[in-house]
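Several structures are given next for inspection.
Each reported figure results from applying straightforward, stated rules to the coordinates on display, with no laboratory input. Keep in mind that what you see is a predicted model, and the values were worked out from it rather than measured. Cβ atoms are built from the backbone, for glycine too; each structure is taken alone.
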Structure 1
Amino acid sequence: MKPHVACLMASSLDGRTWPSRWRPKNSGNLFEQVHDEIAGDAWLVGRVTGQEFAKGTSYPASTAETFPRKPWFARREAKAFGVVLDAQGKIVWGRSDIGGDPIVVVLTEAVSDAHLAGLRSEGISYIFAGKSELDLALTLDILNRELGIKRLLVEGGGIANGNFLRAGLIDELYLILCPAIDGAKGAPHVFDSAEADTDKRAPLKAMALQSSRDLGGGALLLHYLIQNDAA
């Protein structure tokens with residue numbers, strides 16, 4: 001069964017998501033406040049965002065062990081899980097949780113046994129959602145079936161958000177609009193794409209504004225329900 005998927009992002013007024021480039025400089029922790037408020041059984045980010053949390057340097061280059069391409073869990077019970085898309089197994093974690101939330105890595109079956117051994121040695125859970133490319137719908141199904149996740153917060157980066165959007169898997173959007181502007185090329189947008197998906201449109205049928213809220217200091221929280229085309 002598909003969990004309910006809410007996308008939560010904070011952006012400048014021109015839709016960019018790297019606060020270090022915003023002017024005036026952004027301060028405060030509005031994202032964390034809204035994250036805690038809307039809550040979820042798990043939150044999910046892409047590989048680039050996930051890499052920002054990593055502390056490790058390397059895993060062993062090889063292993064004598066062979067692991068089945070089946071879900072493996074160090075923990076099945078938690079208030080919330082931190083889910084990271086890492087199709088090719090590039091992240092060396094050096095930790096097993098993020099802010100107390102156990103890490104669950106989403107891999108493809110092409111990942112090496114050595115990488116799986118590294119994850120296991122650090123107590124990091126993992127699932128497989130595709131042979132060589134990630135199937136996001138399958139990812140959601142496995143998270144629901146194996147961990148009972150009913151509400152998932154998708155929180156970037158822009159390409160991960162865009163992939164979920166184009167797959168018709170996002171049910172609502174919470175967008176924190178911050179009183180700042182990026183104003184230059186190079187930074188990702190709230191929803192972005194790889195070059196191969198440049199011309200692929202999302203199956204959005206309608207967006208209904210549910211609420212808008214002043215968060216103080218000129219920041220706004222916009223909440224939309226999303227209706228995807230059933231086709």
Structure 2
Amino acid sequence: MKQIALDIGLARGPTLTGFCAGPNEAALKHLQLWAGSPTRSPVPTYLWGASASGKTHLLKAVAESLREQGAAAGWLDASITEPPDFSENWAVVLLDDVHLYTAVQQHAAFNWFINAQSLQRGVLAAGALPPADLKLREDLRTRLGWGHVFQLQVLSETERRAVLRQAADARGVFLGDEVMDFMLTRFSRDLGSLMQLLEQLDGYALQTKRAITIPLIKSMLENE
């Protein structure tokens with residue numbers, strides 16, 4: 001059955017408390033301690049794993065945690081074709097999808113890394129591959145791998161079901177087994193997309209004063 005990819009804007013940014021760790025508990029605890037500390041260690045952290053394992057969620061959640069503390073972070077991902085210069089106002093540097101970086105982005109990332117280290121600022125990076133396998137300039141690749149390295153695992157279907165059920169219960173929403181099956185087979189299975197779908201379904205159900213059912217989901221999609 002064809003899966004439907006979703007492109008729904010998040011009403012709320014990702015948070016560390018909203019991350020379902022599953023097998024990734026060690027990485028989550030490390031980032032919670034690191035992001036919450038007023039004296040963050042300058043030793044870099046690198047997260048790697050398959051798509052939908054939560055890498056971007058965690059980087060954005062750290063950025064949100066810092067924002068709540070009144071701190072700024074430098075952000076670079078593969079969509080930023082003209083990276084800005086390093087800013088001394090940044091408390092940390094966040095580098096996402098490093099495996100996709102162009103030569104220009106690699107140059108900027110290396111520059112950010114060197115400046116962050118000289119000022120004792122933290123670096124948190126993420127990519128699809130372990131540091132040794134990254135096709136990046138050697139000076140950047142080795143720096144990404146010399147600190148804390150965590151491999152993230154994609155949640156199993158059972159774990160995704162549990163997270164969806166918990167999130168629905170928190171909203172006071174009932175998801176029947178048939179609805180859950182429909183969501184997991186017809187839509188992108190990564191947790192971020194599923195949580196966005198749940199949020200949109202909840203809003204649509206409230207708007208139409210209907211329970212969340214398969215016909216409601218189909219109706220919502222038809223009215224987008």
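Assuming -14500 is helix-only ellipticity at 222 nm (-39500 (n - 2.57) for each DSSP H run of 4 or more, over all residues; to 500) as calculated from a single structure, say which of 1, 2 it is.
Working: 1: -5500; 2: -14500.
Structure of origin is 2.
To which of 1, 2 does the computed value 1.03 (Cα Rg over 2.2 N^0.38 Å) belong? List each step's numbers first, then the result.
Details: 1: 1.03; 2: 1.12.
Traced to structure 1.
Between 1, 2, which one scores greatest on FRET efficiency 1/(1 + (r/R0)^6) of positions 49 and 89 (r between Cβ atoms, R0 = 25 Å, to 0.05)? List each step's numbers first, then the result.
Working: 1: 0.95; 2: 0.25.
Going through 1, 2 one by one, FRET efficiency 1/(1 + (r/R0)^6) of positions 49 and 89 (r between Cβ atoms, R0 = 25 Å, to 0.05) peaks for structure 1.
Where does the value 11.0 come from, among 1, 2, when mean count of other Cβ atoms within 10 Å over residues 57-64 is the thing being computed?
Working: 1: 11.0; 2: 22.4.
Checking each candidate, the match is 1.
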